Structure P
Amino acid sequence: MNLEQLNCLIAVVEEGSISAGARRLNLTQPPVSLQLQRLEAQCGVQLLERGSRKIRLTEAGKSLYDTAKRIQSLTLAAQEDMKNFHLGKKGSLHLGMISSGAGKRFFRGIRYFLQKYPDIAFQLYEGNTYQMLDALEKETVDLAVIRTPFSRSRVERKELCREKFCAVGMEDLFPHPVPETFALKDLQDLPLLGYRRWERIIQDTCRKQGFTLYFRCLADDARSCLQWAQAGLGVALVPESVVNLSQGLTAVPIQEQALESQVCLVRKKGRALHESARLFWENY
């Protein structure tokens, strides 16, 4: 099994046919077919179901395709690192990011780090906390900035900051005059927009006080909550670092400490970090 075979597999799967995959690779069809046949022979299983219109992956093929994508990503990362070394730089840092982690404190830390190590280049990978944990596990990223709650069993973490949640929405959705803070019980009559991961924590806190809240929409990304809020569709419950994205909206802090979230820098347990990632972990 080699990179050429895996690249053929990826191209054929993503283009849907051997002929289209060959065109993507700037090859003719016969050598691509031969590489796939050799790959199946070496694996000892069928990887592709060759239909009349489109090629489909078998279960074994799906597993190998996922592995091949990781290998391809790591290969490209290694090539980029070597390119940076050739240019006299210290390499690239592959950093996973959640949208709600990129607040003012985060960028202050980045500026401080780049003042010390100006030759390190960043490659950002964006997604929600679960996606970033998966990227860490697969070693697509070196480090990730994510938000609690998350399972800590497979990661080491450094807390970057703690944040309260805020209720954010059009002013006409709030009671008047708008209070300086809200308790959760004050939100009972509002159409709420929230994080799916936080709904259970919020509702458990409310049930202890004898009530529940109505969520009009649950999402995995703070930006989606804010987009709905900006459309006047509800009041978003989001971390305070996200509030700077909410142009034209009113933001009111939530009182309950149970709704305090931590932003953390995490790494995969037991994984040796290369130089740029180690420097970031130790100096951020």
Structure Q
Amino acid sequence: MAAVAMLTATLLGSAQDGGVPQAGCRCAHCAAALADREFERLPASLALRGPDGVQLFEATRELAHQLALAGGGTPAAVWLTHAHLGHIDGLGQFGTEVMDARGVPFHCSRAVAEQLRATPGWRALLDGCHLELREWRSGEPVECRGFSVTPLPVPHRDERSDMHALLVSAKRKLLFLPDHDDWGATLAAVGAASPRDWFRQLGADIVLLDGTFWSADELPRQDAVPHPPVRESLERLGTRRKGDPRIVFIHLNHTNPLCNPESAESAKLARSGWETGREGQTFSI
């Protein structure tokens, strides 16, 4: 793999599947976003800009805004971590009714590919040659011009598909991990003693990390949508040390106090040396 002169990654969405504001909600964060789009957060997504154009991670319902943020136009390829609602519900926009895209490479696991084939609306994207399936093998790098993407299986609710984190390797390495169930299961699956150990094993310079909930009691039904609370991640990570990657929390639920940059929780995160993601944030890799 020859290194490119410059590969950039732009965060296109920092929120959980429903975004902020979330449908049917009038909490303080959603009300603020409805009143002023400055407080809006889009569902988690990432754009890689390389020599062959934009590689899009996730296909959310906010595709129009996110592609504009990425520079506009049809992406050179799409990569999907898993098949939960907010990560895939924009996929239909590649079809006849909207973009009428042609032969866009679509990188995903076999389980996600099976979901596409089994769902009539998504199957039409394949039959109409709007998307061209490229099934990866877990743990094996997918070589692109100037960089590679390695899909890493991690435990997450698998009622529709499996889940893969994506490790982008160029001059530097970026780990995209918007979802996983809990640290215990993930660390056991990857054979690491701690998040810091795992990130070191991967050689990650930047980690875009699941920050869905701040605490374990934000929602009355939170057990049904497991994610490691940011509070626990901070307990495991402590403060940033020399040699640590840059860790940016994304996939924020509308209930998460990190949605408010003036909150005490945002201040605590900043004091620890870690960050909250924001749309338009760009990283050189």
Work out volume of the Cα convex hull per residue in Å³ for each of structures P, Q, then name the structure with the largest result. P
Among P, Q, structure where helix-only ellipticity at 222 nm (-39500 (n - 2.57) for each DSSP H run of 4 or more, over all residues; to 500) as derived comes to -13000: P
Which of P, Q leads on FRET efficiency 1/(1 + (r/R0)^6) of positions 143 and 191 (r between Cβ atoms, R0 = 30 Å, to 0.05), largest value: Q
Quick check: 0.50 is what I get for FRET efficiency 1/(1 + (r/R0)^6) of positions 135 and 239 (r between Cβ atoms, R0 = 41 Å, to 0.05), calculated from one of P, Q. Which structure matches? Q
For 0.95 (FRET efficiency 1/(1 + (r/R0)^6) of positions 95 and 271 (r between Cβ atoms, R0 = 25 Å, to 0.05), calculated) the corresponding structure among P, Q: P
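None of the figures in this text is laboratory data; all of them are computed from the coordinates on show. Please read all numbers here as calculations on a predicted model, not as lab measurements. Cβ atoms are built from the backbone, for glycine too; each structure is taken alone.
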